[in-house]
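Q: Presented below are the structures under discussion, each in the form of structure tokens.
Any read-out appearing in this document is the output of simple, stated calculations on the displayed coordinates, not a laboratory observation. On a predicted model such as this, the values are computed, not experimentally measured, just so you know. Cβ atoms are built from the backbone, for glycine too; each structure is taken alone.
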Structure I
Amino acid sequence: MGNKVSSSHRKYKSQDVFDAHGGGINAMELNYNHKYLVTASEDRTVRVWSTLTADLHLILEGHEHYVSCIYLHGNYILTGSADSLIHKWNIDTGECVTTLVGHAALINEIICWNDWIFSTSYDSTIRCWHFIDGSCEFVLQGHTRSVDPIVIVPNIVIDSRSLDLLATRMLITGSADKTAKLWDLQAAQEVVTYQGHKAAIICLTVDHNNKYLYTGSSDATLRSWEIYTGQPITVFKGHVASITCVKMINNFLFTGSADHTTRCWLSNTGSCHKVYNGHTHKISCLDVDRNILFTGSADNTIRAYDIDSGRVIGILKGHLYAVKCLKIYNNTLYSASEDGSIRSWNIRKLNSYR
């Protein structure tokens, strides 16, 4: 049966509703000083909101198809779209200062490191761009299907004092071709291929020491690997449908799944520490604040669980369609949905109900 819910603390209402997008929200981020909340939508726009007042600060228009991903870097917003373009915007003025042209299909994810931008695409490639002028430095080819999740790790072969920024870092990418790959950025070539999954890799993360890689797949498993050798370590089994998201907190891994559950795993053994039940549709996103796990679902709700006991301490209702994104800052939980709205929730009270 589902986890126990305290009846007196079952339902919560949001304190603010940011209600303006004309389509579902695909991505949401907070900027570096938490002054702005930025959302990307099916309506082809990106919107910038004040976290202090919930007022709309800017509407960024220019993409010709839905906006699939965003990344905030200093005072700039990078947006990727199904129109195959990446736009770079000034977060204060809303000016589009650069357009990155080169991908041939949907942009899946964008990340930045220092003066470099990295993007993954449905066109099976990864591109490295100069942050300042948007020119393409190189294209990484090797995946045979759409490339989505991406993470940056140190290059342990290079002296950390190296002045060559690309030489000090490597990339890991996951793909619908069932593999993940480690890339040498200085040589612009593949170093390791992680093989073993039986379906697309949906999400990935690395441990805090950058030694181990964890990949979540549509085959319902999470797998761990030695990053720099590609050696497989553990298969985390328990989910019965696709893994949709993963997050590492200390030595624990949290995975959300299309089987309607979230699981907590011991990262060093692969054993399941706790199963969090209650949702009636797939888990879309998750986040952790202190000892509370928050899960967003296609059942339109957010659930708050005590991590240790697995007890449901709150059900946050208000969205009309699937909850796609969660972000937490300073006792406020922000949620974005396919209904086009963003809601903020005061989660301070939840800590007293644990």
Structure II
Amino acid sequence: MIQAKKSLAAVEPYSPGRPIDEIKRQFGLETVVKLASNENPLGASPKAMEAVKQSAETVFMYPDPDAYLLRHALAKHLGKKPEQFIFGTGSDGLIELICKTFLAEGDESIVASPSFSLYELNILASGATAVSVPLNGTMACDLPAMAEAITEKTKVIFLCNPNNPTGAHYTKAEQEAFLQAVPQHILVVVDEAYYEYAAEAEDYPDTLSVLEQHPNVVILRTYSKIYGMAGLRIGYGISHPAIISQMEKVRPPFNVCSPAQVAAVAALEDTEFLTRSVSENRENRAFLEQAFDSMGLSCAKSATNFIAVDTKQDSKKVYEALLEKGYIVKGGHVLGMPGYLRVTVGTRAECEGFIAALQAVLQSMKA
């Protein structure tokens, strides 16, 4: 049998949320609510959807390999230069590009634990070693501890802020102290997939403003979360042009499809949709937090569109029981958080239905 490269021996495949249709078939359900993948319950911007429809006439052609229109739209939107951007198939594709570009056998890369599992997967696949540092007491990245973990082998540090799967964030002051402590030859990747939700927190870092002072920083953002475009697979990185040019060497030339590019441009213009998404998420997240508190369940303080809640039970059993009731969440047993569930903030009706289902499940376990 043909053997894969040795670095893949320790790699475990990513575990995505299960599809709605699969759960319907398995349990004979007519209605299933997915609160597992942190998608926007409002869907995508109407302007983005219209742009996708109009792009259908050109799908026989290869997409713009440089994403010219999107590159310049984002540069104007964020106040950066076009050459500071790189695009990928969601943040996932950019994480892979970073590991391909900057990591090799014998290198070390520091990650928080638990955090987004694709960091470690791609680190290991590159042949490097993943150095895990536990979260702090607020369930955010422990930046002082991560700084202490730096060795002469450290090449890349991944920071997830807010952290997935906990939703907690570290502060602007904490990040600045950390960046001052990290040697300039080490790449610091700040994954801000949930930036648009977290930005309303007063102490959330403005990482864009430090790029000139810290040219070893790469910011990752995505259109999969608040923009509701997870099915189009598009994300972007922002950094010093010298970093971007190195990553471009391994980027597939047509990695972002035409519908995704035009939808991303249109989504930037739909500020009304963005404002509504942030507002409804804030209200429904508060509803879930209050419901969990009334049930005697603790949860991490979230700055995102999901909440990590401690069920005080076997999370795998709770997860499976919720599936039977038509609710898909993410079980802590696959996230490195035994006892926890990660629950996406849905519509108010979805949140109310989920709380009722969770109460029934937990009550049956106590009987």
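Q: Comparing structures I, II by distance in nm of label points 7 Å out along Cα→Cβ at positions 25 and 49, which one has the largest value? Spell out each step's value before the answer.
A: Values: I: 0.4; II: 2.6.
Once distance in nm of label points 7 Å out along Cα→Cβ at positions 25 and 49 is worked out for each structure, II has the highest.
Q: Can you say which of I, II returns 4.5 when distance in nm of label points 7 Å out along Cα→Cβ at positions 177 and 265 is computed?
A: Working: I: 2.4; II: 4.5.
That value comes from structure II.
Q: Given 24 as the derived value for relative contact order in percent (Cα under 8 Å, 6 or more apart), which of the supplied structures I, II does it correspond to? Write down the numbers at each step before the final one.
A: Numbers: I: 13; II: 24.
Structure of origin is II.
Q: Given 19.4 as the derived value for mean count of other Cβ atoms within 10 Å over residues 201-208, which of the supplied structures I, II does it correspond to? Provide the component values of the computation, followed by the final result.
A: Values: I: 19.4; II: 15.9.
Derived from the structure labelled I.
Q: Determine which structure produced the value -12000 for helix-only ellipticity at 222 nm (-39500 (n - 2.57) for each DSSP H run of 4 or more, over all residues; to 500), calculated from the coordinates; the candidates are I, II. Could you put the intermediate results ahead of the total?
A: Working: I: 0; II: -12000.
Answer by label: II.
Q: Using the calculated result 1.6 for distance in nm of label points 7 Å out along Cα→Cβ at positions 89 and 329, pick out the matching structure from I, II. Don't skip to the answer; put the middle values down first.
A: Working: I: 1.6; II: 3.1.
The correct label is I.
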